[in-house]
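Visitor: So, here come the structures, one by one.
Where a number appears in this text, it was derived from the coordinates with a stated rule and is not lab data. What you see is a predicted model; the values in this text were computed from it and never measured. Cβ atoms are built from the backbone, for glycine too; each structure is taken alone.
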Structure P
Amino acid sequence: MYVIVAHYHTLEHTAPEVVERLTAWAKMAREESGCRAFHVNQSVEDPRRILLYEQYDDEAAFQFHAARPEFASIVKATIWPLLESRSREIYTAFEPE
């Protein structure tokens, strides 16, 4: 499995809007055939910190996800401008035998 862990830090007072938009985007992403999980998490200690946990069948499935026109029109155009910072890490997940 191909795993993305994204860390978002929202601008002041934008966290509720970011969470709302990310939740809608996550629902759309979960409908992709190669998406196995897409979870939006908000820090209890600092609500401006959001963690995205995404699982895809493979890198190609993630590239499909990132190339969707909706990714540009929703995530890049309406979510990223509301962030103070963002970063991501890529992992390989192993299934137990």
Structure Q
Amino acid sequence: MTVKKRRLGSNLDKVDAHVIQPHEYDEAPEWTAEDFAGADVYQGETLIRRGVGRPKLEHPKQQVTVRLDSDVRDGLRATGQGWQGRLNEAAREWLQRQAKP
């Protein structure tokens, strides 16, 4: 499978070479106690406590393995990024149609 590399559109060497100037510190807000409470806590390289992070989903997605004909798989992939989500939505719509008498 060929992997497409996303073009960033940024000069990362220039970004890495930038040295923050004193006047740029004003752009960064002061951390509040709430900010610190939601941060990851490390002791050296060891993660002690994970920060707040993304809220838990009510119905998290589960990884499954599905065997599809190659033409179906290729057709889905050809629709571009997000094809798994569109497949999920199509399956949901099909299930809803089956539930109706």
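Visitor: Where is mean count of other Cβ atoms within 10 Å over residues 10-17 largest, in which of P, Q?
Guide: On the way: P: 14.2; Q: 8.0.
When mean count of other Cβ atoms within 10 Å over residues 10-17 is computed for each of P, Q, structure P gives the biggest number.
Visitor: Can you tell which of P, Q yields -10500 when helix-only ellipticity at 222 nm (-39500 (n - 2.57) for each DSSP H run of 4 or more, over all residues; to 500) is derived from it? Kindly include the intermediate steps, with their values, before the conclusion.
Guide: Numbers: P: -8000; Q: -10500.
Computing helix-only ellipticity at 222 nm (-39500 (n - 2.57) for each DSSP H run of 4 or more, over all residues; to 500) on every structure in P, Q gives -10500 only for Q.
Visitor: Any idea which of P, Q comes out highest on distance in nm of label points 7 Å out along Cα→Cβ at positions 66 and 82?
Guide: Numbers: P: 2.3; Q: 1.8.
Comparing P, Q by distance in nm of label points 7 Å out along Cα→Cβ at positions 66 and 82, the maximum is at P.
Visitor: Can you tell which of P, Q yields 46 when relative contact order in percent (Cα under 8 Å, 6 or more apart) is derived from it?
Guide: Working: P: 46; Q: 10.
Label of the originating structure: P.
Visitor: Given a value of 22.8, 69 for Rg and Dmax of the Cα atoms in Å, point me to the structure among P, Q it was derived from.
Guide: On the way: P: 13.3, 45; Q: 22.8, 69.
Here the read-out was taken from Q.
Visitor: Could you tell me which structure in P, Q was used to calculate Rg/Rh (Cα atoms, Kirkwood Rh), for residues 18-73 alone as 1.27? Display every interim value, and only then the final one.
Guide: Working: P: 1.00; Q: 1.27.
Among P, Q, the structure yielding 1.27 for Rg/Rh (Cα atoms, Kirkwood Rh), for residues 18-73 alone is Q.
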